[in-house]
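Derivation of every value follows stated rules applied to the coordinates shown; laboratory data play no part. Keep in mind it's a predicted model, so treat the numbers as computed, not measured. Cβ atoms are built from the backbone, for glycine too; each structure is taken alone.
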Structure I
Amino acid sequence: MDKKKNLIIFFLLNIFLFIENSLANNRNLNILAEPQISKALTKIVRLYSQNSNTVVSINFNSSSNLFNEIESGEPSDIFISAHPKYIELLKQKGLIDVYNIEYVASDKIVLTTASDNKNIAKNLLIKKLSLAEILSIISNQKANLLIENQNFSSGNYIKNILTNYDFPDLKIFNKIDEDRFSIIKDVKEDLSNYAFISLSQIKNRNDLKTINMKEELLMHYKAFIVAGNNMDIAREFLKFLKSSKAKKIFLDSGFLVN
């Protein structure tokens, strides 16, 4: 009887230790980021998850929607964005750790049109022109200029750039939240369209033509730790973002890194 009792105790003790170890290794991380950075970030997350025994989920959406999720208390540990408005709002509301902010990568904004656009002005292809000269040519062509929704970092960035120029006849169209089609699709389907797109999105694409521009338009993505109970693991991931392995993935995906 004692032998049987000891076996039961031994069995229960092993179950307890198994559960305890499982809970100890049950590391989770919730990352919120914009879709423009999705290709590189997905590869980095996969590598980090394999090496750190951490289950990582990523939510890609506009900075506006991601901000609302953080504010409403949805699971979130890291916020990655280049949108100054929503970054500042999170700081003001005390929702992020202002002492742990990491530069992630920079993305160049370029002007593109379809490669088979036969209506493209020849002087757009001859030499590098200033943004003002390019906008004047597009305006005279009666072409359409597309930019991302302003709740995304790239749309907000370009909107602020364009406020410095005065071309009343320039037809500018902002993507709306409800429009789920890619801005690349819009450019390819209508040869009267030009669009500002992040360079990482069109890397190695032959169906789009980039217009050479004198100015270098750069967005800078940063990672922020959301205040909560999972900040230690979030700090680990931020450290991994600065590793040579993560930097190589960003570089290979068309981003710039320090």
Structure II
Amino acid sequence: MRIIILAASLAAGCFGQSLGPGGDDAGYGLQPDLEPLCVSNNDGVIDADELKYPLGLTVKYLANPSGTTVPVAPDGAPGPEGPEWDLTSTSGVVFPLTIEPVADKWFASAFPGATYATVSDLSSGTLGVFRVTPDALLLLGFASETPNQTLLVYDAPVATLKLPVMVGQSYVTGAKIVNGTLDGQPFASSDTYRISVDESGTAILPFLRLHKTLRIHVELSQAVPGGLAVTRIQYLFFHECYGELGRMVSNPGETNPSFTTAAEFRRLAL
């Protein structure tokens, strides 16, 4: 059974203490000036106006190739302002992810009120479809770029982020997929998301050191007919205006919240 990986969001903005050039890796370049899109106050709380979703924006991430695993340290290292998460690795493959309008997609009628779609599962290219509201980022379901291959519509929107995002948030949410299609085959599931914002610390990228970054802990359990269930643990690292700086996704069935091997280790590349 293949679990569809949660995609929280893509956002753009500008804030951070520069660490200098990021080197000559193909995934990195000069830090762009995104200030007109979003201005943050770096108070460690992500308000609705500190997450932007400009249609057509492409954000590049580096990640390990599909089917591989890499070492990770989701708990980070002790630092003067809380944990420090090392997102400086320049190895891997560059994945450009675009915030795409839904209206012209083949699956648009299945997701009324959708705001945007973007790649959710790097290995398959499956899109997550989202609705942005003043108080939440809602996941409506998933679809393939290719018509009639994958269409998974939740029976209720799933709140992947509740705004404002701050340490101490904790909630359980979920929904069902009924009569869906996954890779051309019939599919149904009951998905439960346990989400908590459990840490504030410093994310270290090759080009920026971002203080008051929030770690979002997500446990996704997907149960299919017959009683089989698969769980994955994910950590997403979010900062005001920049949105998702990186994520660490465990192997299926992982039970240790301090797992040291990831099926996906994604880092922002500029």
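Worth a mention:
- Origin of the derived value 29 (relative contact order in percent (Cα under 8 Å, 6 or more apart); candidates I, II): I
- Structures I, II, by distance in nm of label points 7 Å out along Cα→Cβ at positions 147 and 163: label with the highest value: II
- Each of I, II could give distance in nm of label points 7 Å out along Cα→Cβ at positions 91 and 115, but the derived value 3.6 comes from II.
- With Rg/Rh (Cα atoms, Kirkwood Rh) derived as 1.14, matching label from I, II: I
- Highest-scoring label, criterion being mean count of other Cβ atoms within 10 Å over residues 123-130, among I, II: II
- Which entry (I, II) yields the derived value 0 for helix-only ellipticity at 222 nm (-39500 (n - 2.57) for each DSSP H run of 4 or more, over all residues; to 500): II
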